[in-house]
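Bear in mind these aren't lab numbers, they're just calculated from the coordinates by the rules spelled out. Predicted, not measured: the structure shown is a model, and the values here were computed from it. Cβ atoms are built from the backbone, for glycine too; each structure is taken alone.
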Structure P
Amino acid sequence: YTRAQADADEAASPSGLRGEMGVIGVLMQAIAHMAPATGIAFSAAAIFAVTLVAAPVSIAIAGVIVLMLGICLTQLAKHLPSAGGYFTYVSRGVGPRAGFFTSWLYFLYDPLLIGAVWMFAGKITESALASEYGITVPWWAITLVGVAAVTVLSFRGMSVSARAVVVVGILEVVIIAALAIHGLLSPGPGGFSWAPFDPGNAPSLTALYLGVVFGVFLYTGFETVTPLAEETRNPRRTLPLAIVISILITVVVYVFCSWGVMIGWGIDDIDGLAGDGSPLFTLAARLWDGAWLLVLLAVFNSVIALSIAAQNASTRVFYAMARVGALPRPLARIHPRFHTPVGGIALQTVITLIVCVAGGLLLGPLDTLVVVGLAVVLVMALVYSIGNLAVWRLYRREHRAEFNPVLHAMLPALSSAALLWVAYKSVYPLPEGSAGWAPLAVLLWIISGVVVTWYLGRPARRQWMEQAGQVMSE
């Protein structure tokens, strides 16, 4: 793929990417990445275990922190609509080297997450088919089929993948909400209660804020709409709306569904709920008998939607960085018919397969998701915090007339402090088991990122820095 071909691609369209996504499509991209069904089914179990009855309170507080982050992000999205996302934002607000380093941290997030969640989906589906029907289908076969499907959908264009995300995303929310409503109408031991909304019911203040630590991870993914800017109608308005509305909807879904699951289980048996690794499945089997498989369908749909959303985001970031020369030029290649970043899609598929093979051989599906999940919490705390710094610097330097002390100073500072505290509590004390590898992996990734950033910032290779903070409309 030569520079002449790349220039021809860009001449055909100001961006090279094409799409006309509206608010609904972008909104569902964010909600799908936050994956309510998967979050309630598994991640929320950790919150139940530490906060017991007060789990919805911790989830709500985590939602407030994430909403502050989302508001900060809208301040960047409305001025810098670019497929580069945080690469463009931080390059413009802080500097090109910081922008590249921030993207390097991001590469430990979406590019790895797709393989990890598909391994997880393959494993739970393998177990369900074996226990219910006596059918043996290896998890790796299910995983490969899922990865292939996501690759094809992302290759065919944003409109196709966006429709898929809307359908499966709505289905997962409807199923999980239906189970929560059934739980409220058919409460377990202890009956219907508002006790889960009383923070005084937490075992301790420490337990409550540990629940917040786990809760922040539930909402990771709201930022993945920003790389879709060049395929979105009126992105300066649509992206900020989608970011804030998606967070608000997901907070309501998580708080309501965790409450419904808790009441359906029985608040007098909260220890049993806390000790169950997947309470959503257990409750569904109790309330819906054999129809509990609908919850498995919801989780599977959640994985499909999450992986499509993650792939859409990561491939656009690859494309935007390659377009300016920060990554190898072939990653900027656009398909002539579908106008999708085929270079980025090819790279993402290779990364996903490597994660699946390496994770399957070294850790297994479930432990791979645990390690990647904790790594995501750590790197995204840094990415969000650097992005908040970009908010303050951008408005102080380029948009002083719009500078607002609350929006552009106080909120970035408060949310960054909360995030760094969350990251600290995630690694101190060091987690046991396979999760203990995550902090070491993140540290090594940070060191390698510093080296690569230094290498690309040398005089002979820094041409990309001149365009790193630009958007196509400029």
Structure Q
Amino acid sequence: MNSLRNILKLLAIPCLWMGFVQVIFGLLSLEPFNDHVHLEFLIPGTAMMLLAWLLFSLHSQFRMDRISYRDAMIFATLTWVVCGLLGAAPIMLVTDVSYTDAAFESISALTTTGATILTGLDDMPKSFLLYRQFLQWMGGLGVVIFVVAVLPMLNVGGMKLLKAETPGPVKDDKLSPRISSAAHYLWFVYLMLTISCAIAYALAGMSVYDAIAHSFTTVSTGGFSTHDASMWFFESHTILAVSNVFMLLGAINFALHFRVLRGRMLGLYWKDEETRVFLICILVLASALALYLYQQSSYPTLASSISFALFHVISFITSTGYGAADLSTWPLATSVFLVVTAYLGGCAGSTAGGNKIIRNIITFKIIRREFHQLVHPKGVFLVKFQRQPVDHSVRSAVMAFMALSATSSMVLTLVMMATGLDFWSAFTAVAACINVLGPGFGEVGSNFQSVSDTGSWTLFGAMILGRLEYFTALALFFPGFWSR
């Protein structure tokens, strides 16, 4: 009973926050946008704030117990579910889509997936488009981390909440002895990157509105745009270059950003093994794709081939999902190439999705060690990361994650095929959602309108599964998790 009360009292916080956000955008709709959708925000927003007040009132005399790991894992998962369901209300009211489609759009925004069921974005109200963009920014660093940052009362169990939500196999690198301070540091870096990105976009030629809107979804590696043509609406390679820089920064460990800022040493980026491998992978993959596109005469010049190749490799590997070219006109092999790139992912402790580079490094080193052991049976070979031996528990967790990633993709692809999609469309839809990437291929190449309601709810779950990196969400389905 105490555990249930803990969770209900905690869930009132994201409910209050979602209501507050929607009320703010209702006011923005009134002024400065004056786009006549204020009631679509104010009514559900007010209702959510009243619901949060009711939850607090029912438990006002209840003193919160120390948060257990089980409570933290339940809260982390339910926060994403609740926020996704609540965030759908304005989307449904403004666009007149079904609640299923609105919930899909909402969770896609919050998990920074970027898959969409909407078209005609250029003609939609500005306050609504900015709301979609802000949802991605809010979800980029994590709603749970936001809760820990703004509520010092959650210091009891705050580390448990942060570990339950933060992606990556190495979660014990503390920026501060106090977890609330560490969360504040992460949000400070996030905010500084967002402001810098908005300024850079404006200097590159975007309007102030578009610069702010796209800074939200670039640093969060979300990928939503205010235009149907995505980043190529601006037809500027300079803007693509700015986007490349800030997508990369969003996909690098935020704790590393903080250490670089504090020590004022850019060289720390290259000394970090994960970041170094990440940048090398992008260079190699983009070079290969650019040469292939140029060889296939997809673009008239090598320079344009390099620009589009680099942009899309970065967009996919960071799970941002921006577009700047009609990928359906590219050779078929490039689609497979980009999907594989998406599975590689960004760095742990960043806003990017995918398997994460650190896991790819450790997996590669484990496989290499097995070959060395086969050749030299009596030899002793250590798996090292950052010149330090990798603990057996970390190695096991990495290999379990890789197995879950492959199994989940296979099972969910079969489920999506059962809803009526062909194999390629089903697989890329799952890859897009489970890697929180966004764009798919085949029937879901332009948007996800062709997906059935059953398929949409399946992908809703896949996005949460990918955002929480499997273990936290799947643990809730094990009977042993609920036993004391």
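Okay, here's what the table says:
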item: Which of P, Q yields 16 [relative contact order in percent (Cα under 8 Å, 6 or more apart), calculated]; result: Q
item: Computed 21.5 for mean count of other Cβ atoms within 10 Å over residues 343-350 - originating structure among P, Q; result: P
item: Winner on Rg/Rh (Cα atoms, Kirkwood Rh), for residues 79-350 alone once structures P, Q are ranked, highest first; result: P
item: Identity of the structure behind 16.2 (criterion: mean count of other Cβ atoms within 10 Å over residues 279-286, calculated), options P, Q; result: Q
